[in-house]
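Quick heads-up: structures coming right below.
Nothing in this text is a laboratory measurement; each read-out follows from the coordinates by a stated rule. This structure is a prediction, so every number in the text was calculated from the model and none was measured.
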Structure 1
Amino acid sequence: MDAECPECGAKFTLPEDVVQGEIVTCPDCGVDLEVVGVKGGKVELKVAEAVGEDWGE
């Protein structure tokens, strides 16, 4: 499936079995991306939110 990194604009291919909510990494800039939609052979991505430790706060 065709995808484009929203961070750097790189175009790359993801496996056909990619699913919404999956985290993938851009092969060019290395940023983690979340799959937010899969439509007609094209994957919509957004930069994944960094989950930090809250140490119980």
Structure 2
Amino acid sequence: MLLLRIERHLRLRRMTPTRFGREAVGDPNLISQLRDGRELRTATAQRVIDYLNDNECAQQ
């Protein structure tokens, strides 16, 4: 579910997966690893959610 939200964010913002991972949690490989089945720890998932929330609010 979170990956779908991230994919939508990437598409709408025309952002590269590498940039997203680096900005959200400091990990440029985050999206490729999520696509390969990586599961996030709760704290990391919350950082991604916070990043998405902050950026979605800023775009409106």
Structure 3
Amino acid sequence: MAHKIDSGTCINCGACEPVCPVTAISEKDGKRVIDAGTCVDCGACAGTCPVSAISKA
């Protein structure tokens, strides 16, 4: 199951995007989003988020 970014918590810092090994994270409407079809559920992004906005979906 892919990880998910809570749009209410995300501060759009972009820290998660460069650590994603499969480029599943992008920006949409001023927030980061994870493409569930691309995400390999490695969790690298969750460990990088400074506001803990990323969790398992």
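Observations, loosely collected:
- Computing relative contact order in percent (Cα under 8 Å, 6 or more apart) across structures 1, 2, 3 gives 25 for structure 2.
- Given 3.2 for mean projected area of the Cα convex hull in nm², calculated: source structure among 1, 2, 3: 3
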